[in-house]
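Structures for review follow.
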Structure P
């Protein structure tokens, strides 16, 4: 699982980056923080897309941080605890 956090000053680039993350399976946790819990292939493709298509467009004040938290034990509270539970609709 990845946690991706960004601070991008250009509105248009920030919007495109956020849309790209959601199209690639990321779930918005907070305004600029996303969770990607998918197969290694999808995660690798997402990282390549960020490196090849977006990294050269970032300015000096922009930052994107990708945390690989697959090996870390997580504690979740509040609404976040419901993200891992199955929902059954009848």
Structure Q
């Protein structure tokens, strides 16, 4: 989970980049990739990612579409990024 602070007026542009269809993420091991916003923090974009493994996530950074999206997105950010990582240990939805 994380949040990215964007430059003034760039939130929707960042959301468009992050939500662009990338079917290769699933084959790289991405199980969930959700992008969201919150009206109370209009200068932030929130991202929730679930990967099969940390190695899968690291390897995905080598995909051409991911590298291109990062290059496009980085100029829209002000550098204030918050990241929280954890290992899933269970869920009440799993059998």
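Just so you know, all these numbers are worked out from the coordinates, no wet-lab data involved. Everything numeric here is computed off the predicted structure, so don't read it as measured data. Cβ atoms are built from the backbone, for glycine too; each structure is taken alone.
A value of 1.00 was computed for Rg/Rh (Cα atoms, Kirkwood Rh); which of P, Q is the source structure? Matching structure: P. Thinking only about distance in nm of label points 7 Å out along Cα→Cβ at positions 23 and 71, which of P, Q has the largest value? Top value of distance in nm of label points 7 Å out along Cα→Cβ at positions 23 and 71, among P, Q, belongs to structure P. To which of P, Q does the computed value 2.7 (distance in nm of label points 7 Å out along Cα→Cβ at positions 7 and 63) belong? Only one of P, Q returns 2.7 for distance in nm of label points 7 Å out along Cα→Cβ at positions 7 and 63, namely Q.
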